[in-house]
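Every number in this text was worked out from the coordinates using simple rules, so none of it is lab data. No experiment lies behind these values; they were computed from the predicted model shown. Cβ atoms are built from the backbone, for glycine too; each structure is taken alone.
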Structure 1
Amino acid sequence: MKKSAALHWLGTLMLGITLLGCQSTRQSAAERDVLFQYATLSGLMAGGFDGEMTYAELKQHGDFGVGTFIGVDGEMIQVDHQVYQVKADGKAYPVAGETKTPFAVVTYFEPDHTLALDQVMDCEALKTEIDHRLPTEDLPYAIKVEGTFAYMKTRSVPPQKKPYPPLAEVLKTQPTFEFQEVEGTMVGFRLPAYMDGANAPGYHFHFITAERDAGGHVLACQAQDVQVAIDYTDKWYTVLPTDTL
């Protein structure tokens, strides 16, 4: 895509950034092809581990996504309308609606493109294969990879106490978990480069087992026999926590 066209996309998407409680955000959340984001990744990285949005409120904006919890107490996976919390023990737990988040990204997942992959490939090869199927690199995409994985390595993080450290310091002691020949689902997004700071450009996946009992943030994988579903999103709304304004 030419630079002018990319800037046009950026301008269109950035128009969706709003403040918590604005009527325009509530109206736009009813649309389906919207990437709905609470807070910014740069704020989370700096130690912004508190937030006001509950998961009951977040579920009004999507049924699929990733995020975390107050104090960064584990990794969040939302799939099939249910929210799960993978804690520092690597186990997944259903999340109550009143639980709050400092950062999350969700959408209504309605695939625009699907493909089946039945050969073993690592995460980087998988991402490259998906890249070949995208119409442009300048849109956000929600991506679900479901099936059998020859190998999966994930991480989670324990809850932190105030004053919160930067997230980079927390990740230095992150517990990791490994799975062999496991069935499950990778839930995540591929975001364009211009979203850097507000979010992480490129791919970001969380994993949960088919039994919905374990998972975490994906560090490495080998897909073996999977179905990939891709949902194109052409709108981006960000709600900012009022305690950071």
Structure 2
Amino acid sequence: MTTPSSSFLIRQPPTFDTVAEERNHRLTHLVGACRIFAQMGFAEGLLGHLTVRDPEHEDRLWVNPMGMSMRRVRVEDLVEVDHEGRVVSGDRPVNPVGVLLHTAVHRARPDVVAVCHAHSLYGSAWSSLGRVLDPITQDACLFFERQALITEPRVALDAEAADRFAEAFGQNLVAFQAGHGIFTTGHTIDEAAWWFIAMEKCCHAALLAEAAGSPQLWPAPAARALAAGLGSPGFGWLSFQALWDELSATDLDLFQQRA
């Protein structure tokens, strides 16, 4: 079995001449990810939060506002917060628990540029089992040995609990918080969003398979090889681009730069 390396990717993540260009790109794609989550039914009332690190001020994050439909979020609606959760710019409210968790992960993981969480149906259902995904399908193999199971805290209401959440997350790509749902990370918001979408589908497949019987597992060496190739940051970024292309062809207001 062979897996694609970055040299085989038909597109590559962009590079930028200025910090302003990179910030605008990150914020535009954060908005795009929010809208795609809404299209896929992941948005639920006030819940669901996606964050991306600012390219200039690495101790600051941008997050979608609370109380605004993910489908309607624009770049100008995004809120900038620091690692202590204080609002730096923006005039809309943010989810306080979401900001606690995201800032804790960003503080603990300088390699992480983006974090995604939403109350998706199948991810939330699977999280109630208190287990990580087994490698029963090729898609599930992407997460083999790269998942955390966070059983405590169940809810983070202060910085100390959020730090324990980040510690339990560790260096993993993705995590289940028991009885809560999926959290994903990435070197880009595109990558983090794609892992969330992929995990949600894997949870759906796992619930169906276990309801029908006892699914067979992929051998560990094969699952590990798939995780190293198809689970790479470049492949995650590239996988999201088809969804981005569809959205950007219809949602032209995505490209209105933040003042």
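For the structures shown (1, 2), relative contact order in percent (Cα under 8 Å, 6 or more apart) is largest in 1. When P(r) over Cα pairs in 10 Å bins from 0, in percent, for residues 34-81 alone is computed across structures 1, 2, the figure 23, 60, 17, 0 traces back to 1. 1, 2: which one has helix-only ellipticity at 222 nm (-39500 (n - 2.57) for each DSSP H run of 4 or more, over all residues; to 500), as calculated, at -13500? Going through each structure in turn, the value belongs to 2.
Quick check for you: by Cα Rg over 2.2 N^0.38 Å, for residues 74-185 alone, which of 1, 2 is greatest? The structure with the largest value is 1. For which of 1, 2 does distance in nm of label points 7 Å out along Cα→Cβ at positions 114 and 162, calculated from the coordinates, equal 4.7? Computing distance in nm of label points 7 Å out along Cα→Cβ at positions 114 and 162 on every structure in 1, 2 gives 4.7 only for 1.
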